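> These are the structures, in structure tokens.
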Structure I
Amino acid sequence: MKTLIAATLVALSFGGQDQAPPPAAPAAAPNNYADAKTWLCRPDLPAGTSACDIDHTTTVISAKGDFTRETWTAAKNAPIDCFYIYPTVSTDPTPNSDMTADPAERNVVKQQFARFGSVCRTFAPLYRQVTLAGLRRSMAGGGRASFERGVQYDDVRDAWKYYVEHENRGRGFVIVAHSQGSFIATELIRQEIDGKPIQSRMVSAILLGTTISVPKGKDVGGSFQHVPLCRSATQTGCVITYASFRSTIPPPANTLFGRVTTPDMVAACTNPAALGGGSGTLHAYLSTEGTSIVGSSKPAPWVTPERKVETPFVSVPGLLTSECRSNENATYLEITVHGDPADPRTDDIVGDLNGANGQPQANWGLHLIDSNLGMGNLIEIVGSQAKAYRRS
């Protein structure tokens, strides 16, 4: 399984490189997004069927090792909507996934999106994404998966249009995406939102685990012509984007994120812990068992002596900080872990993609937990943006 994940994620990472695309798949019949079964999350789904109806209870662990339980509730009258496009997770054996919500799709919603329900109504369509197996086949054939065209893009576009026509009703919206989802979301914004009247309703777009380009020294241009980067929590109509790497393992020469090939462009980075610049403290929500978007890596005991953590998520105040950095290879979100061997709390986190030798693959960074690392910050930002949007 580790070999499959590593191989398929490598194929994903070259989604923006100039390589020959694989042969086009036969045209597929469009989905009917009026059917509730085509959605992972939608406000009108029957109780217990939505992938967003999960337990978000969190154990907050202080540096002293004290445990505090943090509960969570969905907003009853959220003022805005969030529309989510999930990353490559499908374990279906076919090149594109079917329209059945398997544990992989439900897990990624749990890790990356459902918590946004505290600040917005949640919409997450199923789509026939390029699967892990499809990416592996594409890579073996010397090509790449073109996420920006094909049934995977068409499905998301159709779901988006259904949402706009039947569910939005003039409300502000946030687009949330990661990895394959971010490639699709970037094209969706270019085709359906950027420079069009509906852009006035976009509260923000959170596009993680991808590379968004901007002209050097500017916040708009490049990937989008009218959508700038977010530089404050009260700015609306803007983009938050980053790819995270450990401070101890910065992007190497063969980095898969944070690099653009156009000389007058740079990769965008917006720090969710300090949108205005500089360093900030991350409010991470980490899986207690070390589960990521694909697979898991058992973490060290959260405290010593070990105590059982009985909630699905853990928060570690003050342990993690972030800052946008550039080296000779990339622009990226640098994650610093402030472990203290003198206190009882863990001194590190898991989330790397490890190779066959058990060592982190430096060119991947912390891609598997991009969303978890900044989750609390992102939700706080969206809450502030929603208030600013309503005032405006």
Structure II
Amino acid sequence: MLSYTDARKKVIEVAGSLPRPLLRTEVEIEQAFGRILAAPVLADRDYPPFDRSTRDGFAVRSADAQAPGAQLDCVGELRAGGHLDVTVLPGQCVEIMTGAALPRGADAVVMIEHTKREGQTITLERATQSGDHIVPRGTEARAGALLVAPKTRMGYAEMALAAQAGATRLEVFSAPRLAILSTGDEVVGARSKPGPLQVRNSNGISIEILARTAGAETFQLGNAPDEKGALRAAIERGLEQDILVLSGGVSMGKYDLVEQVLADLGAEFHFTGVSIRPGRPAVFGTCRGKLVFGLPGNPVSTMVTFELFVLPAVDALNGGIPRPLPVFRAKLSTPVREKGPVTHFLPARIEWEGREAHVTQLPWQGSGDIVALALANGFLIVGPERPEIAPGEWVDVLPRRGAI
């Protein structure tokens, strides 16, 4: 049985080898967040487009400010976006605001905190050198320079940069289409009133949100009963999309039919179990040129396995580079003791004391306990090589997406 790291590598390998064309589309910049850029964003002019002051103060000739105590005559004021048709001559200065363009003749800015003013006479309390508190024109980017490269995931900084360059319509790769299908006779819709032996479909909403935040376009197929004909029909509808994610029906029970139906449809399985808990029965395959994931039906298992395996597949089909797991180190607050030759992902609470992260495992009732997961903001990772860990030791933790 594969480790979770090897299973994840297999997903990335298979997803990256699919002969799916990377289609492109144009979107308004406001809709570009999280999308993968298909065409470069270039600088439409020099940035900054003028010599820009980085401080409130006075624009001066550095030759007039070589020593503390120099006195200069203030001949005007410049605010950001303002214009002053004046050349700073020897013995003169101009009051200037952050972001304003440096006036002709000046080559430095003296911060207002380092001056005294009496009327129009400005006394400098510090020596100044040429270039102080100025960003020269074009030092951030020259006209025509590459600002955002293709295959970049558009975050808020990239979008701000595109907006600054006037790129308000962006060419991006089309998002992969992901179908969501839950299974099980016991499952009813989230808006339904369940019977005494039924449960509402929480997996449908969690998978949809996880898929959307990963950058996929989602299609809800509802729930399929534990009956081969109905399950096959639902799976065939799901295979019309790029990725099909099923929840439930992948264990070893009499009515766990997902693998049987996929095999009947000609699926090739790349793994049918992973050495993790929760999530051990997770299945990954290809069928009719599409990626198929069978995730365990218990909600915590579903969420963990989506994060580990489905998300990198979405990244690969999105035209981007699959994101690494954001695992970091934290100091364990309470003792941990687990069993079995698997890697455990335990609901946990991560807190910070100064710059040091601390993690505490939360009590939980197994992989169906969404209440515990909602209280957690991450997972404590306990590997098979170290099943018992004492307080104060450093451990790996995985933040819960959207909780930190």
Structure III
Amino acid sequence: MPRFRYTALTKDNKKITGLSEAADKAALTESLKHQGLRLLISKQMNGLPIHLGGGKHKVKFRDLVIFTRQLSTMVSAGVPLNRSIITLQEQANDKYFKSAISDIGKSVEGGAALADSLAQYPNIFSDIYINMVRAGEAGGILDDILKRLATQIEKEATMRKKIKSASMYPIAIGTLTIVAFFGIMIFIMPRIAKIITDLGGANAKLPIYSQIMLGTSAFVQKNALLIIPCMVIAVFLLRKYIKTPGGKYKLHLLLLKIPIFKDVFIKIAIARFSRTFASLMSAGVGVLAALEVTGGAIGNKVIEAELKDAAQEVKNGKQLSDVLRHSQHFPLIVSQMLTIGEETGQMDTILVKVADFYEEEVDTLIDGLSALIEPIMIVVLGAIVGLIAASVMGPIASLSKNIGN
């Protein structure tokens, strides 16, 4: 959708400028009219589009944390918001982020709220970020909210880094195993088959596992040009499918059923829920709105759907703690802590403690899995190598012995 830079008049005849997205100039005029503004001048921009959610442009967690912390410090020191943003724009190293901050600064200078200006870049600023900033602006505690956001982003970055680090080893070993398998089947096994044929003849009797290995090699060698493209296409289609709402839901449902690993995914979801919900509650966001935003931040569509159902029950008059007490995925301790929070009015403080507890649990589980995965992968690779060696060397040794006799 086109983006317009505009100049408009407020009800008290004050000129303001800003950025907005609209289908055309008429739609822009109507949109501004609903905001109590009268369009004077507009110009369609040909640069970066406002709504880039899911685009290729990404901003590092570190850059976002620095921006958030510095903005919090400057706002707390009494520096005007538009001046703070301009200063931070000059300090940004990432060109795309610099351009985004520049647009945000111009939008704020034109009279738009910071939350609305940040919403122009949903690929940088999440719904949680925007909602918390909006609540901070409404409550006059923007500096405190920005500090909380920076802490939350750092915690999320640390958790992602641990998960990524733990998954790198099995992914690398798995990839190497697949490449080695095709290499052995296509280049090595045919030569070994020739040696066996030369020693024992075409009708030589071989163990069943050797026959399977040689048969697999012959099949792979004959159909390699078909198998490899099919595998690539299958992976591409699978990745495309799991990006759809239905595919993502089924993948997350599967992950929650895998023994051992399901505990990790559930605890990650609970840690994210607790910290995000606590942050939104402390910012003054209502329970229903907080549940809706938090559900999208958990990273699991199954639990997100469960929270949507919980929000509906809360809307009907039930306490959140009572609803989550019957949850399939939230442990009883979470509902008990929520009950205490509801009774004492300190839900945000208690949920932060829950988040800290489950983040430590996730760290322990991931470290344990990392230590467990390595020997398992070594045993699996050893078994594969042993099977190949047995299927190859056994017949050769047997045939060589027969020839000797």
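> For which of the structures I, II, III does the calculation of log10 I(q)/I(0) by the Debye sum over Cα atoms at q = 0.10, 0.14 Å⁻¹ return -0.78, -1.14? Please list the in-between numbers first.
On the way: I: -0.61, -1.29; II: -0.78, -1.14; III: -0.85, -1.28.
Only one of I, II, III returns -0.78, -1.14 for log10 I(q)/I(0) by the Debye sum over Cα atoms at q = 0.10, 0.14 Å⁻¹, namely II.
> Which structure, out of I, II, III, was distance in nm of label points 7 Å out along Cα→Cβ at positions 129 and 377 derived from, given a value of 3.2?
On the way: I: 2.3; II: 4.3; III: 3.2.
The read-out comes from structure III.
The numbers here are math on the coordinates, done by the rules we state, and not lab data. Remember, it's a predicted structure, so these values are computed and weren't measured experimentally. Cβ atoms are built from the backbone, for glycine too; each structure is taken alone.
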